[in-house]
Structure 1
Amino acid sequence: MIKKIEDILKQGGIEEYKAEAKLIVLELSGMKLEEIMLEKEIPNQDKMIELANKRVETKAPIQHLLGYSYFMGEKYIVNENVLIPRDETEILVNKAYDLVKNIENKIDILDIGVGSGCISCALAKKLKDKNIEILGVDISLDALEVAIENINKLDLVRKVILRKSDIYSKIRPIEKFDLIVSNPPYIPISEKNNLQNEVKNFDPDLALFAYDELGVDFYKKIIDGAKNCLKANGYIAFELGINQSDIVFKILEKDFKNIEITKDLSNIERVICAQLK
């Protein structure tokens, strides 16, 4: 069955046809890979073929067709209004966790550009034994609706709250945070035509693109306002685009110290974090 789905996807020009075929069969059968390999009877075969054909016809990401994606062991609702969670973002979550895990008092975190809520929810799960409050903000009401569903599904209503805000526009002067975390739009709009069709045609432009030449506009805006929103010795942590680490490092230097960059598995400098001077 996996081979049959592979053939449909491969002939339809789907690059990751092997991984996606396995995903389709596992998700729609509800079986484990070991059971499938033992040649047990696989249910829902017609639905698998239907989904594979739909993937080929529409070229929509398989996660959109399924209606969900996995991130750090949890299932997140996703659609065309939010980014599909990427494996690289796990690095950001883990670094953010390391920055605040030893704080004894209440931990306040601001997630700018909350999207599906995957960063906020994953942090809340990792910090489950702490007294925490995570405020997730986004300019998109459609994205916030998806985040609300994920927060409710993961039973994190007491830990993660949401607000419509254009970066800091709705952050109150009295609100101060131990950590600001963000995976901001960082792809220069000039690069749009070079992206994979699945990204270019189905991910929301609001979450992908910066409109300056280098794609660092959102980093500048977030860093500029951070000193007014962080507690003393507070932290900031970003996911980075390719070749942006040096630029963001220089922007951080004015008001931040202990700047640290972490590479992903492809040796790309993917996460930068720093502490307020």
Structure 2
Amino acid sequence: MDTQEIMNLRGPQRIVCLTEETTEILYLLGEQDRIVGISGFTCRPAEARRQKPKVSAFTSAKIDKILELQPDLVLGFSDLQAQIAHELIRAGINVLVFNQRSVHEIFEMMLTLSRIVAAENAGMALVERFERELARIADSARRFPRRPRVFFEEWMDPLISGIRWVEELIEIAGGQPIFPELRPQRSAKDRIVDPSSVAAANPDVIIASWCGRRVSTDKIRGRAGWQEIAAVRNDHIYEVKSTYILQPGPAALSEGVRQLHAILAHVADCEPSPGLIPEEVPSFTGTASR
């Protein structure tokens, strides 16, 4: 067996990542040299944005540029990238599209990717690390005198409730989502809620993350009938940036859930356990970004 055949047993050597989470996982696995192209929305890790060519947005991609990179694998996420995958497959490129929606499925995605790049032991260690992190946060949340009721706002018009992994992380972080029955819905359109339903549920805290847009608490406060919601009355409206919580990978399982925990601890008049303070502490002045 020659050198090239041995290299082929180590999995794909030229990978394009169409979303941020697979890029971050490959860096955490120490396999970043395989990456030849990334999404323009990539923020984590910072060096990826400096080092790697940007070849896609989320629902669009520079197909010609991807082909020029001669990838032996392109990694995508969800049905929203189906058209990109279709065009690349027609061009003869190997494409793998993940569809993780829960915390468990995120872990399975990590393990699958680690096996693909012949780094299964590192992948198992990475999953175990995040499992320990979530367990520490859950233990910290058990000290809360109460579990605040949470509306997570994934989008503002139409109003969309949180996707499954977000709702699960809210529970781990010490909160109680107000629309648990919607979490199995994989499509955003199936998680649309009427503003009056949110008002009727009367959440203690509103946490918003508008993908690609800055959250406006003034817009949230100004909705008809929302002035009497406990979260609005008590100034418990916060933003968690989408790059931390709407990335179904390492960011959500680390910084994202820590920010959720810090917010919920504040609402419950507690402090997170030592060592669980997020890198970017949310503002507790009663307002998020205006």
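The greatest value of mean count of other Cβ atoms within 10 Å over residues 18-25 among structures 1, 2 is that of 2.
Looking just at FRET efficiency 1/(1 + (r/R0)^6) of positions 26 and 162 (r between Cβ atoms, R0 = 30 Å, to 0.05), which of the labels 1, 2 belongs to the structure with the highest value?
Structure 2 gives the largest value of FRET efficiency 1/(1 + (r/R0)^6) of positions 26 and 162 (r between Cβ atoms, R0 = 30 Å, to 0.05) among 1, 2.
If FRET efficiency 1/(1 + (r/R0)^6) of positions 34 and 66 (r between Cβ atoms, R0 = 25 Å, to 0.05) computes to 0.70, which of 1, 2 did it come from? Going through each structure in turn, the value belongs to 1. Out of 1, 2, choose the structure whose coordinates give mean projected area of the Cα convex hull in nm², for residues 130-177 alone equal to 3.7 when calculated. Source structure for this number: 1. Quick check: 19.8 is what I get for mean count of other Cβ atoms within 10 Å over residues 82-89, calculated from one of 1, 2. Which structure matches? For mean count of other Cβ atoms within 10 Å over residues 82-89, the value 19.8 is produced by structure 1.
Say we calculate distance in nm of label points 7 Å out along Cα→Cβ at positions 170 and 194 for every structure; which of 1, 2 gives the highest result?
1
Consider the structures 1, 2: one of them gives 34, 21, 9 for semi-axes √(5λ) of the Cα gyration tensor in Å, for residues 58-185 alone as calculated from the coordinates. Say which. Of the options listed, only 2 reproduces it.
Readers should treat all values here as calculations from the given coordinates under stated rules, not as data from a laboratory. Note that the coordinates shown come from a computational prediction; the quantities given were computed from them, not determined experimentally. Cβ atoms are built from the backbone, for glycine too; each structure is taken alone.
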